[in-house]
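Trainee: Next up: some structures, all given as structure tokens.
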Structure 1
Amino acid sequence: MATSEIEARADFDHIRYAQLWEDADVLTQGLGEQAGRTLVSICSAGDNALAMLTLDPAKVVVVDLSPAQIACLKVRIGAYRRLSHTEFLELMGSRPSTRRAALLARACENLDAKTRAFWQGLAPEVEAHGLGGVGKFERYFRIFRKWLLPLVHSRRTVEAIFEPRDRQAREVFFDTRFNTWRWRLLLRVFFSRVVMGRMGRDKAFFDHVEGSPAQHVARRLRHAGVDTAPSQNPYLHWIMTGTHGDALPMAWRAEHYEVIRDRLDRLDIRPGSLEAFVSTGEKAHGFNLSDIFEYMSAEVFAQVYGTILGASTPGARLVYWNMMAPRRVPSEHAEKVETLLEVEDRLKAQDMAFFYSDFVVEEVRG
């Protein structure tokens, strides 16, 4: 079986991300028209693979190296099938709840024994924080929110972040009330490479990153607070408050709930690496590649990118993010794809997943 470079260097036996931190709205728009076609998605927590069902594909093949991340998707499938939308939001942690243990038990009723046992072991954490709050990344933000943010900003200031404002007013608020010297000091310490590697992302994920993670986070937080509307940003809302406000991730919204539920059988879950999928000889019309290229050396990136092209139909879309390691079509493959710059520019302006420095949409030439 084909293996991934990161597979040998990172730990995949726990939940790293209990919810998706990539914006499915721009992902699905970047993938374009895909009705009746085959799509491939990195699983992570499963939310964006579920959102891809709204494109009406024939199939979404979902891959991930981590059994824990696959379990996140499986329990979501159980939740969509067994719970109302209101109950789903309570279970996920978007809304307060006193009944998450019972909701989790219902979501797990028809799952395989191994997945049920996995979630039974995490039931106290789910009850306290919701399914969307039990990952390493979410615990990292919980420490930030509970213990450190109050040393820098009052609850009133945090709540004020999400008041609707025009861009000019957002800039004034950020520069005069939010971006204090205490806030900048907190960013330098808590979002340093050492602290993020120990408490947030796996330290192996920084192997190919240059520059300061803290400076990157500072730039992107300003973008989130000024260039986009915080009141419409579910990711920023969770980081600062531990729940979602009026804005929800795409797959969790009421208008998509029944559509996704009706199409769950179109998910084809395959534990393992993306490289293992492309070695099967199957072809796909679109790929959600998350930010996996960041975890590869430039040489391995070029090799893996070539194998993805080999598994792509003419006109297939490759959609992915960069956080701190710049990755775009390798020069040796440049003639085989077209970068959809107008699509990228339009969607970057909408992207609420503010941690990422770049959003890439490429189309395989016929």
Structure 2
Amino acid sequence: MKQKYLFVLIAIMLLITPTKVLASTSSASSYVLMDMNTNRVLASKNAHNSKLIASISKIMTCILAIENKNLDDIVVVDETINEAHGSGIYIEVGEEMTLRDLLYGLMLRSGNDAAVMIAKYVAGSIEDFVTMMNEKAKELGMNNTTFNNPSGLDDDNTEGNYSSCYDMALLTSYAMQNEDYRTITKTKKHIVKTNKKTYSWTNKNKLLSYDYITGGKTGYTKNAGRTLVSTAHVDDMDLVVVTIRDGDDWNTHKELYEYAENNYESYKVLNKENYQVFGDTYYNGNLYIKEDVYVTLKEDETGNLISHVKLTKLKNYQNNEEVGVNEIYLDDKLLTTTKIYVHKNQEEEKKSFWETIFSWFKL
């Protein structure tokens, strides 16, 4: 059946104020500040340059484990950990630990032994897990990324992982949609008891001392330099900052969040409580969206927002069926897409029921 669409354009107008300038972030080889609700880049430097990323690679390792295995599974540590060196949580062959606890060791202490053991448990082999990492990267649009191992280690014996600030921000934005990932990455301290010993791990991410920081991952190798991912909730904005090869990364991240706070605001552009589509006569005002929609903007950008609605005219539709999308543009750039659903009221459902009954008796 050929689909028909209704189109609605709505301009959203607000006041205009001057923009405050971003201070120097010269210590970073590359960085990006991104709004996680829309993946819009708010500030950047060399954001698409592909470079060694060290242990921030473990963000991919963590989210793949969460998505593919039960976190309460008991993992029996085997000789796979002998392939790891560098930073570790010092687990032993024969030790029994939940996958969840291994992920805490991975993210809080950057355990390379945890990384290889997780990879082996999730995929059956480190090589197959690396394939999963690259497939996920492709799925997420991480076009300047190549994973070669689950830890991020790079040395004479291990080929490192390459990515860009933009790609790692995309990955983090995706991972932060997962509740288990959010819980792990924001944890400051975690205690683990196994069949062999007890661990007490503190998070290496010093930015967690600030209330607005919601998570992140540190990284360092001699070849990659310092790498850092952090996430934050600032004035109702959900933000991510990624820096690569930055010797002053803690200050760069704070500076970029301050820049966002001084120049951007989160605006509610679609309200689920009173959602309406102007010009809709086909569905008789029974359309709805499931969540409020927010976008992060400078005040002088608000007059350039466009809401673009696409509705499919379905002759027969079910209650709560998806019938279209509401796109929000900033000028010609798509910021976010929200699904539109339809309520089917009781009269329509009753009519549809009797229409079905009558159709049985038609010749």
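We did not get these values from a lab; they are worked out from the coordinates using the rules stated. Please read all numbers here as calculations on a predicted model, not as lab measurements. Cβ atoms are built from the backbone, for glycine too; each structure is taken alone.
Trainee: Using FRET efficiency 1/(1 + (r/R0)^6) of positions 122 and 234 (r between Cβ atoms, R0 = 25 Å, to 0.05) for the comparison, can you identify which of 1, 2 gives the largest number?
Mentor: Working: 1: 0.65; 2: 0.15.
Top value of FRET efficiency 1/(1 + (r/R0)^6) of positions 122 and 234 (r between Cβ atoms, R0 = 25 Å, to 0.05), among 1, 2, belongs to structure 1.
Trainee: For structures 1, 2, which has the highest computed value of distance in nm of label points 7 Å out along Cα→Cβ at positions 170 and 242? Don't jump to the answer; show the numbers that get you there.
Mentor: Working: 1: 2.6; 2: 0.8.
Structure 1 gives the largest value of distance in nm of label points 7 Å out along Cα→Cβ at positions 170 and 242 among 1, 2.
Trainee: On distance in nm of label points 7 Å out along Cα→Cβ at positions 146 and 282, which of the structures labelled 1, 2 is highest?
Mentor: On the way: 1: 4.0; 2: 4.7.
Checked 1, 2; max of distance in nm of label points 7 Å out along Cα→Cβ at positions 146 and 282 sits with 2.
Trainee: Still on this structure, please answer the following. Where does the value 14.5, 47 come from, among 1, 2, when Rg and Dmax of the Cα atoms in Å, for residues 258-305 alone is the thing being computed? Mind showing how you got there, number by number?
Mentor: On the way: 1: 13.9, 43; 2: 14.5, 47.
Traced to structure 2.
Trainee: Among the shown structures 1, 2, from which was the value 4.9 of distance in nm of label points 7 Å out along Cα→Cβ at positions 82 and 322 calculated?
Mentor: The read-out was computed on structure 2.
Trainee: Given a computed value of -11000 for helix-only ellipticity at 222 nm (-39500 (n - 2.57) for each DSSP H run of 4 or more, over all residues; to 500), which structure among 1, 2 does it belong to?
Mentor: 1
Trainee: Rg/Rh (Cα atoms, Kirkwood Rh) was computed and gave 0.95; which structure, 1, 2, did it come from?
Mentor: On the way: 1: 0.95; 2: 1.07.
That value comes from structure 1.
Trainee: Which structure, out of 1, 2, was Cα extents along the principal axes in Å, for residues 186-337 alone calculated from, if the result is 48, 43, 29?
Mentor: Values: 1: 48, 43, 29; 2: 64, 47, 29.
This value belongs to structure 1.
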